[in-house]
Structure 1
Amino acid sequence: MDREILRSVQRPLKQLYREKPQAGRILLEASGRLGEEGLSCSVQTGQALVSAGLHPSTGGDGTLACSGEMLLQALVACAGVTMAAVAANRSLGVAGSVHASGVLDVRGTLGMDPEVPVGLSSIKLTFKLQTDASEQDVVQLIETTEKYCVVLQTLHCPPDIEIIATRL
């Protein structure tokens, strides 16, 4: 998508959100079904049903998606789409790849050592870019991508989370 098409699509949305700020607050949702395949949770994505299960390092057989990897995949997708939009908005030709990796000490989630945190302790997001843009344009592209990537900013500044359990 080129700059003018992107701007023509976003212009009326931005105008609506300026006039009615509450219209800019949307609810994103995800749902899953427990135990459809043993120790698993099936999640409906926009394109397919994904069954997540235990990673082999915690007792899974490797046939189901790992939710930690799905988190990294969401980061890659969001950062990639955000970068593409920023590049289009600046009329920069950019191609290449996005890669995320994260360090997880599984002893935490296995409850082996209370001193070992549960969750990823570090994440690295790498862009390998093909572009004729100047070095300054690339630096600004990365900075703006970081600023507006929803998943990255959510990881940087975790939201308040409320846990609710009800009986069926």
Structure 2
Amino acid sequence: MSSHTTVIVDWRGPYSYAEIEEKPELGNGLYLATGKLKYEREPSIQYCGITEGSFIGRLKSHHKVHEINRGQEFWVGEIKYPNEASRHFLEIAESIIIYFWQPALNERKKVFAPKPITLVSKWFKKDGAPRRRQQTMCKNLDDVISWDGELWRSGNLQVWEE
């Protein structure tokens, strides 16, 4: 039995490109670029990436996200667990999202299954208030995705008051 990692990510958004430009302090995490590519009718998650610097620093010179030409929005994710999340945890969280979701603009990490991992995503509005319902764009990306090396498990979390 190989080791199994758990990663918890708090996602905030959606942000426009301009809003991310105005918040250079946002960084060190994962990001989802959503919207429509040419000829697409429905917006969806088009790209998942990571940065250890600011999100705007990464997006400014990004080779792919500018292909999202309609309805472009961004979700930024901060790893909440483990507490000392190094690049290693950013990479494995990114790898399960890309493998499971297969975003159109990602090229790497789509072919090989990730190491065993359970990714828990919690969704928040830009002001930090919890989202009660999943935003349309990310509704197909389950809150919990788990891969044990043999079986996939997935599902959504219910948001409750105290």
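Laboratory data are not the source of any read-out in this text; all were calculated from the coordinates shown. Predicted model, so just to flag it, every value in this text is computed and none were measured. Cβ atoms are built from the backbone, for glycine too; each structure is taken alone.
Structure above, values below:
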quantity: For 0.99 (Cα Rg over 2.2 N^0.38 Å, calculated) the corresponding structure among 1, 2; calculated: 2
quantity: helix-only ellipticity at 222 nm (-39500 (n - 2.57) for each DSSP H run of 4 or more, over all residues; to 500) from the coordinates reads -12500; which among 1, 2; calculated: 1
quantity: Comparison of 1, 2 by distance in nm of label points 7 Å out along Cα→Cβ at positions 74 and 154 - largest value held by; calculated: 2
quantity: Entry that produces 17 once relative contact order in percent (Cα under 8 Å, 6 or more apart) is calculated, selected from 1, 2; calculated: 1
quantity: For 0.8 (distance in nm of label points 7 Å out along Cα→Cβ at positions 82 and 98, calculated) the corresponding structure among 1, 2; calculated: 1
